[in-house]
Structure I
Amino acid sequence: MTQQHLAKILGVNQAAVSKMERRTDMYISTLQDFVRAMGGQLVITALFPEGEVQIDQFENLRREEKQRQEMESAR
């Protein structure tokens, strides 16, 4: 997938995609947008000696934020 194609999906310009790719640190939501735009799903897993824990609180927060935005737009 080219930067230009990804930029079109994300609704930004190609330079913004290039800049995001070079970042050493970014928001999880930004990474999640990138992964989704490429047709994937971001899964975060913490590994412990006792086992694995899937971190899903970010998805819940994202869903709540989207619902809040939709409610504000409906007003």
Structure II
Amino acid sequence: MKRVTIYLEEDLHHALKLKSVEAAQSISHLVNDAIRITLSEDLSDLSDVAQRQQEKTVSYENFLQELKSRGQI
């Protein structure tokens, strides 16, 4: 484990303390879990981007024209 200092908004700190008591887990444990979840989501997002790199790009203007031609706008 590595000890670090972070600065939280007062309301976030209060909510975190309440959740810590309710969940019977330390604030450190909750913060570590939140960071793991965020990093996992980032990894998933990067995977999605890699899979979609081969997709044809469409300009905003062309997309609007396509929607109009289909009667959707």
Q. Which structure, out of I, II, was distance in nm of label points 7 Å out along Cα→Cβ at positions 7 and 31 derived from, given a value of 1.4?
A. II
Q.
Matching task: -23000 is the computed value of helix-only ellipticity at 222 nm (-39500 (n - 2.57) for each DSSP H run of 4 or more, over all residues; to 500). Pick the structure from I, II.
A. II
**Q.** Origin of the value 3.2, where distance in nm of label points 7 Å out along Cα→Cβ at positions 23 and 55 was derived from one of I, II
**A.** II
Q: For the read-out P(r) over Cα pairs in 10 Å bins from 0, in percent, a value of 16, 37, 33, 12, 2 was computed from one structure; give its label from I, II.
A: I
Q: Supply the structure label, taken from I, II, corresponding to distance in nm of label points 7 Å out along Cα→Cβ at positions 15 and 39 with the calculated value 3.0.
A: I
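A short reminder: the numbers here are calculations on the coordinates, not readings from a lab. Being a predicted model, the structure only gives us computed values, none of them experimental. Cβ atoms are built from the backbone, for glycine too; each structure is taken alone.
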